[in-house]
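Values quoted throughout were computed directly from the atomic coordinates according to the rules given, and no laboratory measurement underlies them. A quick note: this is a predicted structure, and the numbers were derived from the prediction, not measured. Cβ atoms are built from the backbone, for glycine too; each structure is taken alone.
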Structure I
């Protein structure tokens, strides 16, 4: 039986989506029926619905940090997550925003850089070229920069966040970042909303990475023709 998500309270959604421990990594995405993650305008917003937005805010409120790739942050015009009155029962602390960027090619006027009191974490790795160094210097006043000495892997990324006491993580894509996390078998939970849309074209990258893995369906919800799925990684014995 697939129950209606619109009948669920915030507390009930928390019970459904709560991780098995305080150290937990979930990926939350919306997909078309043919596996694309953006609409014809190149954004996920046209695929979403009211309940999808509400669930996203609930999952953020349950998290210490929202993790996202730089391309997705730019494409979706991310802002710093703010504490919503409706979610004070979950947490009275807003999650941090962590953006992963290899080349730091991010404009200063992006929304996520406009909150002077709450800067995003900008995680990158050491590169030896003038453009990267220029960007590093330019963004040092608008973000909390973390420079890893080696190329970013899923494991180094997550261990860095854990070292900042950010252990309950919601990753919102994009596909390159999810591929890193999947490669190192780090994702505990996939929260996938399926929109009643066929995009008609194949995405440039697989939506959820390119490493095979097995998952168990833990819950199914719906709002009209949108389907909300929650999958938990199957542990190999």
Structure II
């Protein structure tokens, strides 16, 4: 049986089902996006903690190296005293060698401490930036949760509205068409229907006959001979 309301009904059913599929994809995407935001926040938290820990570790290293410097200076003083008390040329040269090694170690340790103090000054000066970045990350995460909740609410409202519209449209289907339509939906889901542009099926690009196009426009329910979708004229 042909009915003039069938083509626009099928066209709208196809649109609504595809839109519902898109809505479901968007809704399902929400938890994955949330996990990404949570990981991003965790990374920022770790970076903030690392910035503070680096300063603490650097201060501890400087104290250790200052202790080493003090110890080597003590050894140098001891070696210099022993140099004066050397009993033989061999012992004298041995002490001179120990003194040179101590002096080289002192110079290297002093240079290292100087570099570490400059690094500490730089890291300390940059700490407010690290604190601000962490604060901004927390604020951004909090806002992302608010935005996500509002977006989910909009999507769910849209989904509910279109589910109601879908039921209303399906109720308009003729009794002899509804079983075929249901079978197609079970097989192909939102792609159960396909528009025909001119005489071309938009699902599989198969060409229908001019007679079939006339029948579609007149409201007859036809399926594509190749892809099996229910057809409607675009």
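Quick one: helix-only ellipticity at 222 nm (-39500 (n - 2.57) for each DSSP H run of 4 or more, over all residues; to 500) came out at -6500 when computed from one of I, II, so which one is it? Answer by label: I.
To which of I, II does the computed value 1.62 (Cα Rg over 2.2 N^0.38 Å, for residues 43-130 alone) belong? Answer by label: II. Comparing distance in nm of label points 7 Å out along Cα→Cβ at positions 67 and 139 across structures I, II, the highest value is found for II.
Source structure of the calculated read-out (FRET efficiency 1/(1 + (r/R0)^6) of positions 75 and 219 (r between Cβ atoms, R0 = 25 Å, to 0.05), 0.30) within I, II: I. Out of I, II, which one gives 34 for relative contact order in percent (Cα under 8 Å, 6 or more apart) as computed from the coordinates? Derived from the structure labelled II.
Here log10 I(q)/I(0) by the Debye sum over Cα atoms at q = 0.25 Å⁻¹, for residues 11-82 alone has been calculated and equals -1.36, so which of I, II was it run on? That value comes from structure I. Going by Cα Rg over 2.2 N^0.38 Å, which of structures I, II comes out largest? Evaluating Cα Rg over 2.2 N^0.38 Å on every structure, the highest lands on II.
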